[in-house]
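No value in this document is a laboratory result; all are computed from the given coordinates. Because the structure is a prediction, the values reported are computed rather than measured. Cβ atoms are built from the backbone, for glycine too; each structure is taken alone.
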Structure P
Amino acid sequence: MQKPDKARLCIFGVLLSCFTVVRADSEPSSPLDLSLQELLEIEVTSVSRQAESLSSAAAAIYVITGEEIHQRGFQSIPEALRDVPGLHVAQIDSQKWAVSSRGFNGRYNNKMLVLIDGRSVYSPEFSGVYWEVQDTLMADIDRIEVIRGPGAAIWGANAVNGVINIITRHSADTLGGYAELGAGDYQQAFAGFRYGGRLAPGLTGRAYVKAFKRDDLDFDPADVNPSAAALISQSDTDNSWWQQQMGGRLDMSLGAASSLTLSAAAYDSMMDQTVTIPTLTAPYIDYPNIDTASRGWHLLGDYSRALSADSQLNLQAYFDHAKRDESLFGFSRDTVDLEMSHHFEIGERHELLWGMGYRHINNELDANQSVINTQGDNESTNLWSLFVQDQITLKPDTLWLTLATRVEHHSYTDFEWQPTVRLSWQPDEQHRFWTALSRAVRTPSQAEHEYMINVGNLAPMSDFNPTPFVSRLILQGNSNYDSEVVQSLEAGYRFASGNQFSLDTALFYNDYDDLRSNRIAETDVSTLPAYLTVTSNFDNDASGHNYGLELSANWVLNQAFKLRLNYSFIDSDFSDGQPQNTDSPEQMVSLLANWRISRDIDLTANWRYVDRSQLIDPVQVDNQTVDAYHGVDLGLNWQLTPKLRLSAFARNLFYGSHVEYKAELFSIPYRVEPSFFGRLTLEY
């Protein structure tokens, strides 16, 4: 196993030792400045779409604050999610990430809904999220709310195992200028600039630009079979990338009762990717390195109006355009989404929320030798939805019952019903118990419905192909493919002891039905002797369950030192012994220490452990093991002046290079290594 570069460790140690000068004229902002009670009272909206404190939410929810994002130097959203209990976050290569909650991780994890300011970034082509293009100026993020467990009754289909809601700051909170500049080894260079101001009475706005360039991760031949390693070593395995993005936001008050928010962003990205392409001649696979261009833009509007003291109407609409150009799989997608919601109270016992929505998606696929749309290059889908929720106060300040459901009509599966029941009990100020029973669905992707995918070609007279002919493996979409279903039972407990200690735990049991499976449909001999075609259809014959525990504990030793422990355990049992994508790490642990060294200097140290996991190889119908790994992240912030901050960060120390995830299809494994970077930020 490769060890960390000692020279780089020494350099980083020198940087840390140099940052021990104290300046008395600054007032830095840090999560250390928030008391434990203030952290517990952070306002969240993702559980019920209504503002409530973190401590009172009847769900397994975790919040990453904007202050923590800045203090720990996170340069991407997946980085910020790494230590959330119950989330498995793994880096695939320089660009790609696999992020999941409560199992089923994958390059295209299809059971987690991700929102940015209410805009869904869930991709309908393969189901999942292209994390490499989900970005914003990290300093503009107010908080990231992570729900583990179903959220479909409020947010709709595909919120099966969780919801990640990224919420940016109001433009009134970003007045003035902000600039950042940084460089390192993996984070080769990055820069960002934002300026906000008051444009008129009741009108504030901001605009930003950012850009970065990131280095390659190394391919290690030990992670593939020898014949493939020899072939890949002759190819270019570059996976570096650069991206630039710009955006802005306007917030306006339209009188005493109404407000309007308009936001927009556009990005342009270029990525080097080494992909696997099946061939009909020995060695029956090729590894070309291709340039992948990805670009897009969106426009979002959100209007709120108070109809009375206890009634509010909200309207949201957005348009999103995304285009991806690559020889393996390219597409152009346009999304129009409209939603109305109405929140009001009936007496002192009922808080009602109801709403309806419509989404239209037009998708144009760039067909190639590996992925073909059997229904033509263009595809349009429609989604209609209606939801209602009633929060009932059974006993004031003590006992609450929430009943909610969402009904949707999807172009592929017709009507879907997704209800939830939540009960919350607070016997006193220190203790709160909650439980929930939910049903959620994951609707089919376009690939599962109508794509034909050449996943691989098997050599003749090999372990998985005993015939004397090349065996061409085809996954065929199925127009009768149905939604996957989960029925989930959850229970949680929260405890807070003054401003010194807090504990948040959650238990869950998920029962899955109609999971994706593959059924051999036919063997075509008409192409012999050139090759034999074995076609499998997507089907819904798999099922199974998992259960687990998630825990987060905060301990405030004194005003200068805080500890946080996050832990998760999961155990799974699926038909045929194989889940989709990944058999999750059984245990994951992270321990974070925040130390305010002086008024101007703070240090964060985080140790992370991820248990071994198994990944499904759809070509060889076999499991691959990713070994357990651990590592340490360090960050040091020095407030040079009240407006100027110098920071140094290290990632993945004290373990060496390691593989965190092997993508299911069309990708080779890369090794994550220790890395270092510095950052200078200015506010004015």
Structure Q
Amino acid sequence: MTKKNSAPGSTFLVTSALPYANGDIHLGHLLEAVQTDVFVRFQKLRGNRAMYVCADDTHGTAIQINAMKRGITPQELVAEIWQRHKSDYAGFNIGFDIFYTTDSPENRFYAELIYKGLRDKRLVEEKEISQYYCETDGRFLPDRFIKGTCPICSAVEQYGDVCEVCGSTYDPTDLKSPVCITCGKPPVLKKTTHLFVKLSERQGFLNTYVKSGALADEVRNFAQSWLSVPLHEWCISRDAPYFGFEIPGMPNKYFYVWLDAPIGYLSSTKKWCDDHGENVEAFWSAKSEAQLVHFIGKDIVYFHTLFWPVMLNSAGFRLPSKIFVHGFLSIGGEKMSKSRGTFILARDFLDKVKHPQATEYLRFYFASKLSGSVNDIDLNVDEFVNRVNTVLSNNIGNFHHRTVVFCERYFKSEVPDAGWEESFAEKVIDQGKAIAEDYSRTDYKSVIERVQELGDLGNKYYQDRKPWELNKTDPAAAAKVMVTCLNLIRSIAVFLKPIVPDIVKKVENLFGCELSWEDHVFSLRSGRLGPTEKLVQPIELEQLDVLRGTSKADSAAAHSVDGKEQGEGVDIAVVKSLDLRVGVVKTAERIEKSQKLLKLTVDIGESTRQIVAGIALSYAPEALMGKQVVIVSNLKSAKVMGVESQGMLLAALDNGSLSIVQPDRPASPGSKVS
């Protein structure tokens, strides 16, 4: 985006590709929805007007056949799927302004209007052709009901309209070794009449459009390679029986689903405008000053860069300002596959990942992988856990927690009335400019890298300045440290708000405001803070078993403890053999090369014990100083990562976060717990 396009006061109409209403939302759909939603939230944060428009793609033979198999009408099927899609998207905080359907009166109107525009410009011709016909099923076969070998790259198991391997489009009759996908038998050719758009007559127009700046370089190169040879005619009709809109003046002929599907962007906008008293022309007329932005996967670039611009131009509508294209999503390095357990539905993630912030973490992880390129994106479980815990928990969460707890303890939960480090304020302004450009290019990966740098800066500053010591000798200097840290926390929250809005709400609660883009500039120097609230909770590998294709929660196998089945119980003697003692933490430090482990020195009265505890993702070392804890004091010593541990710290695990066990009122070090 140019600075002009991104300037506050601009209007954006933003879309993501319409999910097909023949199945549930999966993580591949969510990748694109998150990419789009983040862009929209960023524009709103900047003070721009941004509308997010989407709908279910509801027509075609596949939906018709699925409905028949279930004994319901296609309309009943798409209504059911629409409800599920809306619910699943909402679970991941996808903020549509409207989520509509292509099986609507508005979509019929615009499909007929665009068809008329194509005809008026003499771009449509009728031709008798030979089409595949399945004698077993007794019907002409739409391109998605034929599979065979791609005539361009020889990839097998490709549909009759487009190759998912090389991206080429072709006629179904060009496929090698075609078979009907319902019965598996080779079809025969029969004569039928169909409508074709003569794309080659608009080749000059398309050449100009793809060079207009609407496409990133690598996508533009794709389109130019297609335009380097005469374009094929595009068939826009299908034979009955077909679930869709009948073509005016042509009984038993229907608009091909790929004609009316992208029109769903336009018709959904019309529906929203009618419901809100606005004019659709403000967004879609050729004179509109709004930015029209599409987000799509690389498998449908051909349709959106060639077919769609010709359709819009023929009826006098504006052309897309930007078309952002992402790659495919794989799970653990493998293509999403039901048989391998890597075809993960959104609903499965929502139901099976037992962590209260899991959906925010998925948004964060996807953003950390999206760089604005068409490279494929892999969802790796180990990387997911490491990236979330390292950046959100250990970095940003730790910086937030140690700062807010210190202010609560020593400044009565107030922002001190003091200045800040000017160098930090200047650094944030520079980063803000860069982050705004990153968001505009959909390079969210760079956004997160810059935010992580700011978190590192804040943690190092806090550690180096040692406010807990300064407060004893120079309270004014400690106050300056806190004001600097609080301003930096607010800046980081602003920068992350489009990506993890629910997490940032906690920061907004802290400062008692709804953050806007301007709030990243340092300006806090006094005021009351809200209640101290933990920003994020670490996530464990075990909580993401669904992403590996397995779920321990679904396993019928019994778990055991010391060789006994759970529920069988243990002898009271086992409990009595544990010597539990109250201790006080005297020192705490991180263990090098470990994300989870802390080395504690704990006073238990008659002696001091060194304890290695896996609580670093839930507690910063300085937050433990002076706290009372409970330890198992008669455990055999053991070495953990080369560090001797002379006991075990007790802690409760709650939704992935650890809480140390403490007596409810002060007890003397060494007191026995019984």
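Descriptive notes on the structure:
- Distance in nm of label points 7 Å out along Cα→Cβ at positions 252 and 604 - structure with the largest value, from P, Q: Q
- Value 1.14, calculated as Rg/Rh (Cα atoms, Kirkwood Rh), for residues 396-611 alone, assigned to which of P, Q: P
- Of the structures P, Q, the one that -11000 was derived from, the read-out being helix-only ellipticity at 222 nm (-39500 (n - 2.57) for each DSSP H run of 4 or more, over all residues; to 500): Q
- The greatest value of Cα Rg over 2.2 N^0.38 Å, for residues 44-315 alone among structures P, Q is that of P.
- Per volume of the Cα convex hull per residue in Å³, the highest-valued of structures P, Q: Q
- Per FRET efficiency 1/(1 + (r/R0)^6) of positions 500 and 660 (r between Cβ atoms, R0 = 35 Å, to 0.05), the highest-valued of structures P, Q: Q
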